[in-house]
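Each in structure tokens, the structures are laid out below.
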Structure I
Amino acid sequence: MEKVWEELKKIEAEAEKIRSDAQQKSQDITALAQLNSEKLVANSQTYADEEGQQLFVGSVEEANRRRDEQLKANEVVTEKLKVHAGKRMELAVKAVLGAIVGEARS
């Protein structure tokens, strides 16, 4: 009976060691998972910041491109208006001179 009792104590001690080792491994795995998740969150934040910066730069470049296109289009319209106004100015000057000359003759 004594031998059975000793054998049971050994089995119980071994079971306790297995439980303790399993608990320690579980804590180690949990700590490692926590560390990896923190790294992942930090990397995600860095990636999101970089992505946001790239979108911002792209938006600014697109806005500048559109502004330049609009400026060019406005310059074309301005030139057309200047030419048109110049033609009208010639007619206006002729009309004013004609009126002045006409009054001078009277």
Structure II
Amino acid sequence: MKFMIEYSTRSGSTYEESKRNLEQLLSVFSKWEQPSGLTIHAFVLKVEALSGYILIEADDPTMLSKFAAQFMVWNDAKFIPVVDVEQGVAAYNAGLAWVTEST
């Protein structure tokens, strides 16, 4: 299943704390490797902020939990289940056909 992850890096309460947190995050991320069992289709940063989106695919939801846990010290994340537009349109058409038959 595919998920769109919306993430944002938390700020500290002071400049020094924010800087230290960001340095730690970048250091850890530089050593990170994509775990097997996950397919990352897109990993992007917003231009104006320390936040972004990841389009990820996994058959095992525990892999998503592991992925989130690796960076939860620094980031807030929201996992949103998504489907490819072709699948979504087919599902909407099936739903609409049911409504049409039922009315």
Read-out mean count of other Cβ atoms within 10 Å over residues 60-67, computed value 14.5, structure in I, II: II
Tell me which structure, out of I, II, gives 44.8, 152 once Rg and Dmax of the Cα atoms in Å is calculated. I
Assign the value 1.7, calculated as distance in nm of label points 7 Å out along Cα→Cβ at positions 4 and 84, to the correct structure from I, II. II
For -38000 (helix-only ellipticity at 222 nm (-39500 (n - 2.57) for each DSSP H run of 4 or more, over all residues; to 500), calculated) the corresponding structure among I, II: I
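Any read-out appearing in this document is the output of simple, stated calculations on the displayed coordinates, not a laboratory observation. Since we're looking at a predicted model, the values are computed, not measured. Cβ atoms are built from the backbone, for glycine too; each structure is taken alone.
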